[in-house]
Each structure stands twice: as C-alpha cells, then as structure tokens.
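Any read-out appearing in this document is the output of simple, stated calculations on the displayed coordinates, not a laboratory observation. This structure is a prediction, so every number in the text was calculated from the model and none was measured. Cβ atoms are built from the backbone, for glycine too; each structure is taken alone.
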Structure P
Amino acid sequence: MSFEVDPLGGQKTGLYLDQLDNYARVARLTAGRSVLDCFTNQGGFALHAAAAGASAVIGVDSSASAIAAAESNATHAGLANTSWLEDNVFDDLKRRDSADENFGLVILDPPSFTRNKRSLNDAMRGYKEIHLRALKLLEPGGILVTFTCSHHVTRRAFLEMLRDAAVDARRTLRQVDTYAQRADHPINPSIPETEYLHGFAFEVIPAW
C-alpha cells in the first residue's frame, strides 16, 4: 500500500510509522465486513481493510487535510469501496448510535487524550464514551479494534475502562488479538515511557 504524506504539515512526519505492522494485522480481520475507521488520519487502517476485502469502509477524521490525503490514497490505490467523512468522531459515533447503525468491525485509533497525569481522569472518560458508542454499533460477532498511544494510560487501566464500557453497552467480549508499537519504536524496560502503544481486538460474543 502506497501513502501520500506531508512530512512538514502532517502529524508525526505525515505517517504513523509505529502502526505500519498493525495495519496489515488488523486487515486480516476485515474480509467481508463493513468497517468504520475512527480517527482515520491518512486512512492507514481503512485502506488496508478495503484492500483486504471489506465490503465497505468509512473513514472519519476531524482534519480536512487528513481526509483529503486519505481520499487521494484511496484513488491512487484504485479502492472504490471506501468513503470519507470530515467530522468530530465523538459526534459521529453519537449520531450513528442514535440511528441504530451496525458494523462488522470498528477501529478506534485516537490521538493521545492526555499528555500529563493531571488530565488522566478526563482522558479516561473520553475513552469510555467512544468505546461505549463503538460497542453499541457492532453487530453480533463484530470486532472492536482499539488503541491508546499515551504512556500515562496503562494497559491495566485501559482494559478496565473497556470492561466497564462493555458492561454498560451490554456486550460480552472475547479477546482475539493484542497489538503493540512497531520494532523500530523500541521499548526500553528502564524507560517506562517508551512502552506507550497498547492495542486490542475484541469480538462481540452473540447472545444465546
């Protein structure tokens, strides 16, 4: 997959290099599914999902330049099963929840919600809101793929938040995969801040 990037104006030099391996891994879960990629940026997850056989892919991001780049990338790749929306993800998820929309797979890859410990509680509330709404959008057997990129949010805290969101959404989950940053973003055990990217895939277990 080729990407058009803006090294000077884009976030993280225009491409999230720490997620490159995860694009391909998540794409393996998408064949035949309708996919909602939230915080899509240049469309990394969305484009790989479309190329891997997703039935339809929607990418949402609040950045006009990011959406323009994603549309351009989709055109260059010849992917016709994609659509792109410039919108606030929180608002978009709320509207889709109210409209009772359903997806086979939802991806949440937001920017860091907190850059210091003082705002951690607010960040966790934000995480819970988007996870609650995303879980409600999943059809039985659907998959939630989710990431946090803040080292202030520990793996344990993130999973506890997700568990609480699942309870509120009345969804029973089964973990199907775990993700981390690419090897060229090394983790040094003496520097906890270097282990900052945590990701998971959960399947919604159908109710009997």
Structure Q
Amino acid sequence: MQPLFVLFLARFMIGTSIRPVSVFAALAGVLGVAILILQPNARFDPVGLIAGLGSAVSLAAGLVLSKRWQAPVSALTFSAWQLTAGGLLLLPFALAVEPALPMPSAKNLAGFIWLAVPGAALTYILWFRGIARLGPAAVAPLGLLSPVVAVVIGWMVLGQSLGAFQLTGMAIVLLSVWAGQKVPQAAQVPRPSRMRDRISRKLSASNLERKKT
C-alpha cells in the first residue's frame, strides 16, 4: 500500500498532483503482490495488519518529507547521518531487550559487512538520490519489486516452485511498476512561502520609506 499512500501524502505535503494512472498502477501493484505471496489458507491478523499499515504510512511520510526537506548536502552525507541517527535511536532498545552478542565468526563478520555496505549504505545513497531527482511518486513503486526478487531467489537458490498464480502476480507487479515509471512527473503546485512573503513585505516597506525620504 505504500506507493498509494505516497501519492496522497505527496499531494498534501509537497503539492504534487494525483494522476489516475498512478493510482491505478499502485492498486495493480497491491493486487499483484497479494496474488504472488498469499496462499489459500492465509489468515489475517488484525494486529499485524495495523502494524503493517502503520509502517507503510510512516515510510511513505518519510519518503515524501525527504523530498520536501532536502538537506543541502550530498546523498552520501545525508545517508550517513540518517543511518547514524537511526542506529542511535535503536541502540538503547537493543541493549535492553536483545541478548548479548556472542563472539562473531568470520562468517558472521562477512554477513555484517554485506548488510552494512551494499545492503544499507549503498542502497540508501541510491534511494535518497533517486528521491531528489525523480520524486517520491516515481521511487515508491520500486518497493513492489522486493517480493518479486525474494520469490525469484527462492526459486533459484532454494528450489521453491513457481505456479501460475505466482507468475501472474509477478507479471502484474512488473507491469504496475513499469506503468508508474512511464507516467510523466507530476507537476508541483506552487506553495506560498511565508518567509518569502515576509521578506518581500520588508523590501517593499523599505523601498517606500526610501522614496519618501
């Protein structure tokens, strides 16, 4: 649901217009993921649904606000501060709840390096750079590719089977992402700046005083 939330939050937070094609593509992506991963015996957990929706809204809001509050620094610097702040925020909870870490092995260290460098640092840099250049509405649908990639890796590495429903869901997801990328960038509605208006009034008053003198 996150791409759909991004469309509506971007309309109210940064003033971008909502295009019907983008809404249809987001809904098609939701349908495709559901066909891809849900099984006939699936059961819905209300607490899990509420937590999932809350997470999707939170991520969507962060995605839109990253575009609205663009920091005057590079994507590398912004990603570094983002990961540092997130780690410091989680550190006290990890120390209080999680058990102490055992002495890591070479395999553990390799896993940590993989998660830290390509799995976090590089992907965050590309993510924030994409938000700055393409906008939230174009970047958000790419998240729908995660379950597709997971299913493909499960088929290639773990030998899991792919049925007609999974292939249909993958096709719908890929088409929805493609449609979301093909939509022209939504125009941003001009939003008045209070600071700019205040400065303009001060300059006008200063010019008026100068003319009087």
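Some points to look at:
- Once mean projected area of the Cα convex hull in nm² is evaluated on every structure in P, Q, the highest one turns out to be Q.
- Which of P, Q leads on FRET efficiency 1/(1 + (r/R0)^6) of positions 111 and 135 (r between Cβ atoms, R0 = 25 Å, to 0.05), largest value: P
- Of the structures P, Q, the one that -24000 was derived from, the read-out being helix-only ellipticity at 222 nm (-39500 (n - 2.57) for each DSSP H run of 4 or more, over all residues; to 500): Q
- Here relative contact order in percent (Cα under 8 Å, 6 or more apart) was derived from just one of the structures P, Q, and that gives 43; the source is Q.
- Computed 10.5 for mean count of other Cβ atoms within 10 Å over residues 47-54 - originating structure among P, Q: Q
- For 0.10 (FRET efficiency 1/(1 + (r/R0)^6) of positions 63 and 159 (r between Cβ atoms, R0 = 25 Å, to 0.05), calculated) the corresponding structure among P, Q: Q
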